[in-house]
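Chemist: As structure tokens, here come the structures.
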Structure P
Amino acid sequence: MTSKILVCPVAFNERIKLRNVIERFLKSPVYERVDYLIVDDGSNDGTTEVIAEYKAKGVQTIKHTKRRGVGAAIRTSIEYARQRKYDIIVIMAGNDKDNPEEIFSLLEPIIKGGFDLIQGSRYLGKVGSGGQMPFYRKLATRLHPWVFSVFTGRQLTDTTNGFRAIKLSIFEDNRINLNQEWLDTYELEPYILWKAIMLGYNFKEVFVTKIYPPKQLGGYTKMIPLVSWWSILKPLFYLRLGIKK
């Protein structure tokens, strides 16, 4: 593997789950072959201190002075990677839902197959979800890819899955504008996926698992039903109708 790769979990107040996220990464075969950056989105629960414990093991971090949103955190990671001339960025959850041993599955199609964006999918021909996903999330994670597929004319199965790999050269395209305030929360991820597909970049989904930790370990998500899901859906309508670019 000769590409320069940055793996980036994003986290806000994940003190309980983030330690296991880091430990699983350090034990994975990918550990010595990539760099690792955690974007701390203004945590105030001890998350920052947990990350600091792993500095000697090569865990890098950037902390926002206040919570800005997951989209802003991902934008920070992309800007960091581009400034330091990385070739590929892997975005993953900071709440222990993603398996670091599957990072290779996301990277291989880019490194060997010439793809630009690889989207992880828990629904791609296998039963990938573990734990007990809330019912509204089961509905939402099926509705979003259906709408996305109808609007783009491409069949997708899991457009809300945050586990993905992106070739950073796509952001040299000035038709992809990450620096828009309306992309600060949950809008940025579907925006990038939409742009990559509609601009003709090489894209595909690969199977990944998605394990939901028990409630006693901090619950499932910080997403708010309806409000947060509209944040994920609205880029599809804004971009389809030409309201936003």
Structure Q
Amino acid sequence: MLVHVISDIGLVRETNEDSYICEPPHLFVVADGMGGHVAGEIASKLAATTVSRYIEENNSNDNYEELLKQAIIQANTSIYQLSQSKEDFNGMGTTVTAIYVAGDTIYWGHVGDSRIYLLRNREFRQITNDHSLVWELVQSGNITKEEAQNHPKRNMLTRAVGTSCLIKIDTGVIAWEPGDLILMCTDGLTNMVSEQDIYSFIQNRQGDFESILDQLVIHAKNAGGLDNITTILLKNGDA
């Protein structure tokens, strides 16, 4: 397995509210926090570390899809309880997108609008659904995916970790075939860089993961760098 990760503050935000876990060969998490002051940064970090700790403590359970779901539920509870304990933290929350790699299978859990993409045999497709108002408009056919990228309400989430005592979590399973690439990213990338450009960067530089992610961040910044940018890239293979 080849793995590379990058997290950049971007050009506008004063702090990096993104967090990630990169624990090859199994666990990978991206989280994009929200909330005033430092609440978003705290929420995303708490989510990522809670998921990691929960899985480490319960990995005797080989039902990894359920394991991820329960880990995110635990993160939701921890963040929600913290948000209720201090006024500055009220309304804090975060996206959480996580994968667990087990042999030839990838298990994933997801809340929010961070994304998982799969590149296989020149087909680049989004695995997760965004939990956002704009994504619902795309799904209903009211706007195109291209129009969604510049929609004024593109950051309005319909679901996030920590904003309520209850949470609905998307989970799934995909095959992990030789040569497959997985890209996990926060919306600081996908709001700034089109899917076609992301695909082109990956396809043209497959031998150099560091260069791929560096160029994606540069491209996002050239487009405005309005948000923090975090990406994890994995390949099933050594070259």
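Throughout, read-outs are computed from the coordinates displayed, never taken from laboratory work. Treat the numbers as computed from the prediction; the structure is a model and nothing was measured. Cβ atoms are built from the backbone, for glycine too; each structure is taken alone.
Chemist: Computing relative contact order in percent (Cα under 8 Å, 6 or more apart) gives 24 for which of P, Q? Walk me through the intermediate numbers first.
Modeler: Working: P: 24; Q: 28.
Structure of origin is P.
Chemist: For which of P, Q does mean count of other Cβ atoms within 10 Å over residues 4-11, calculated from the coordinates, equal 18.1?
Modeler: Values: P: 23.5; Q: 18.1.
Label of the originating structure: Q.
Chemist: State the single structure among P, Q that was used to calculate FRET efficiency 1/(1 + (r/R0)^6) of positions 116 and 156 (r between Cβ atoms, R0 = 25 Å, to 0.05), giving 0.95. Let's see the in-between values first.
Modeler: On the way: P: 0.95; Q: 0.75.
Comparing all candidates, it corresponds to P.
Chemist: For structures P, Q, calculate distance in nm of label points 7 Å out along Cα→Cβ at positions 108 and 172 and state which one comes out highest. Intermediate results must be reported in sequence, preceding the final value.
Modeler: Working: P: 2.8; Q: 0.6.
Result for distance in nm of label points 7 Å out along Cα→Cβ at positions 108 and 172 over P, Q: largest is P.
Chemist: Computing P(r) over Cα pairs in 5 Å bins from 0, in percent, for residues 140-187 alone gives 4, 11, 14, 17, 19, 20, 11, 3, 0 for which of P, Q?
Modeler: Values: P: 4, 17, 16, 24, 28, 10, 1; Q: 4, 11, 14, 17, 19, 20, 11, 3, 0.
For P(r) over Cα pairs in 5 Å bins from 0, in percent, for residues 140-187 alone, the value 4, 11, 14, 17, 19, 20, 11, 3, 0 is produced by structure Q.
Chemist: Moving on. Between P, Q, which one scores greatest on FRET efficiency 1/(1 + (r/R0)^6) of positions 52 and 228 (r between Cβ atoms, R0 = 35 Å, to 0.05)?
Modeler: That would be structure Q.
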